[in-house]
Structure P
Amino acid sequence: MDRNRAFTHASLTEYPFKDRLTIRAADLAFYLLIRVIGRTIRYEVSGWENFEAIEAAGRLPIYAFWHDRIFASTWYFRNRGIAVITSQSKDGEYIARFIQRLGYGAIRGSSTRGGVGALVEMIKAMRNGTPTAFTLDGPKGPRYEAKPGAVLLSKKTGHPVMPFVIECARYWTIGSWDGLQIPIPFTRAKLMIDKPMYVNPDANDEQVREKLRELQLSLDAMVEAGANWRSSV
């Protein structure tokens, strides 16, 4: 992965003038929205020792979470030099630009367009010392159904998958396929991090599928725990 490219705004010369304006406006609007609301969120954390265990082992985390929690997650883990996949589209371009403002790197691709090439770039990124992140059910769902990208990346790099869920006590829901959650300002939020999951580099297809099931169960359990926490606050 070309780190400078991933962490720097791409040129927009290939886009028509109107699209360049749209991309820049959307980039700034989303950046300001997440910055203004994010600064008001009051986080509490459980399982931070699981993150520390990854660092203590000299490994990098592969952050793994659900697409509908992307707002609160993007703000909490900002400025950690994490590389993420963004789609090869106009929408993907403004997303890449505003997350770069928050200290993330953008690797172009998705599970539907350029997916294999994007995974190769993620492997290169981790080998060069860059942590990575996956919205496991992105970019188009099905909602809460884990795809294998993070597991395959762990197998190829030796770095562990770190599943986590952020549950906001109060949020608005966008009418998108994932029911995207936008935290209501000054809400409380609970970050839950589960134990890191390593995948053997010699794992066969069935063992990879078993690790994917393990990851699915981990996230499902944290979603349930988050819902119970939310009902009690």
Structure Q
Amino acid sequence: MWSGPRNISTAMMRSWGNRDDTAVIDEPLYAHYLSVTRKPHPGRDEVIAAGESDWRKVVGQLAGPIPRGKRIYYQKHMTHHLLPEMEQKWLGGLTNCFLIRHPREVLASYSKVIETPELEDLGFTQQLEIFQFVRKQTGAIPPILDAADVLHNPRRMLGLLCEALGVEFQESMLTWPQGPRPTDGVWAKYWYVEVEKSTGFRPYQPKQIDLPERLEALYAECLEDYELLYSQRLK
């Protein structure tokens, strides 16, 4: 599942992790991403120390046997973690899905943690590039979910995703126990505070968002990529 930051990606990981046939992994390329870019993310050195910084080794594990003998391997990925120098052939061994969120909402949330984000930090451009690569390789439109659609009707949208993937929907995907998980990355304490309080998908609450002027040009760039994906989403 390819998402940008500040989406419902961790809640989606909770949902799939609550299935009885699914193993999950949390942003396995994050350590490599930070070791290369040196972005000033919270807990950067801790993330690098805790993870695998060689993307080739990570990919070998992601494309290998599913952990704990499970049938489904849910991999939570951030699109910006797939850096330009990393080859993409390994994606052909996976079923790739995309989780999108309106960039105005993403920027409002992200800028609270990283005050001056850049285009490559937000993942919209990379998300469209990965989508186009997968579409060309498979000859089909890979499944796209919009966060607002999921929050409006989790049962329907997760059902559509499961149908597109050829797996049976499970009611257990709609609720989960409160608290942290052993599968959460070490960065959870910086980013997952609200998710750890949750027991399911929270109803969508539209907000009036006024971005600072310094972010408006960045927002316009992200919006173009988002709208191309949004037009092809499951609905």
Structure R
Amino acid sequence: MKLEELETRLKILEKRVQKLQDIEDIKTLQKSYGYYLEHWMADEIIDLFSDSPDVSLTLAAGTYLGKKSITNYFKRMNNPSPEFMHQVMQLSGIVTVAPNGKTAKGRWYGFGALAIPLPAGVRQLFMGGIYGGEYVKEDGKWKFKTLRFDQVYSAAPSEGWVKPDRLVAVSPQASVPRLEADIPRAVSSRYPSGYIFPFHYKHPVTGKETSEKKRNTSLKRVRS
């Protein structure tokens, strides 16, 4: 094989490897958004967005334009109640990176459970929809340029999203015998504990440690 041909093949491989790395980085970005959203970690969420004047966030109420508007949206609620939960899992992601390696697009299912504290109690919902994202690489880091969530359904667990006349009765399921663990759980992470599972990675954009340890400590819930 001639040297020129070898160099050409190496360049092709380098581009393929870089593309795969870009896709993985974007997946980490999108999934981190979902984890941070669950407990409304505003600072971490905001840092995922580009500083570009074209940045935007589209949700049920409409579109928020610019980093300031997005910041105001997420900052409107700080230190939410432990009863608050906004779990929207980022699932089945497909990411397409542009040939120039500087921009990309992605599509994801969003599915999860919400618990919204209100003066009279807590409202609980299941919800599902589609996320569409446009990403841009800034200083070697992938960030959101646009993020859009189109909700397909939402419903209380007791009601579901299927019309009552279309429901079929479900037989009760037999319970499974429980086996005692070798090391019992010292701290419960179940709702409404407010506990945030520790992240094994630093913030994908800032490179900083995230704030779950501080939150968990304030709630006196430290993982054993």
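No lab work stands behind these numbers, since they all come straight from the coordinates. Model, not experiment: these values are computed from the prediction. Cβ atoms are built from the backbone, for glycine too; each structure is taken alone.
Determine which structure produced the value 3.6 for distance in nm of label points 7 Å out along Cα→Cβ at positions 86 and 206, calculated from the coordinates; the candidates are P, Q, R.
Among P, Q, R, the structure yielding 3.6 for distance in nm of label points 7 Å out along Cα→Cβ at positions 86 and 206 is Q.
Between structures P, Q, R, where is relative contact order in percent (Cα under 8 Å, 6 or more apart) highest?
Top value of relative contact order in percent (Cα under 8 Å, 6 or more apart), among P, Q, R, belongs to structure Q.
Matching task: 2.8 is the computed value of distance in nm of label points 7 Å out along Cα→Cβ at positions 62 and 190. Pick the structure from P, Q, R.
Derived from P, not from the others.
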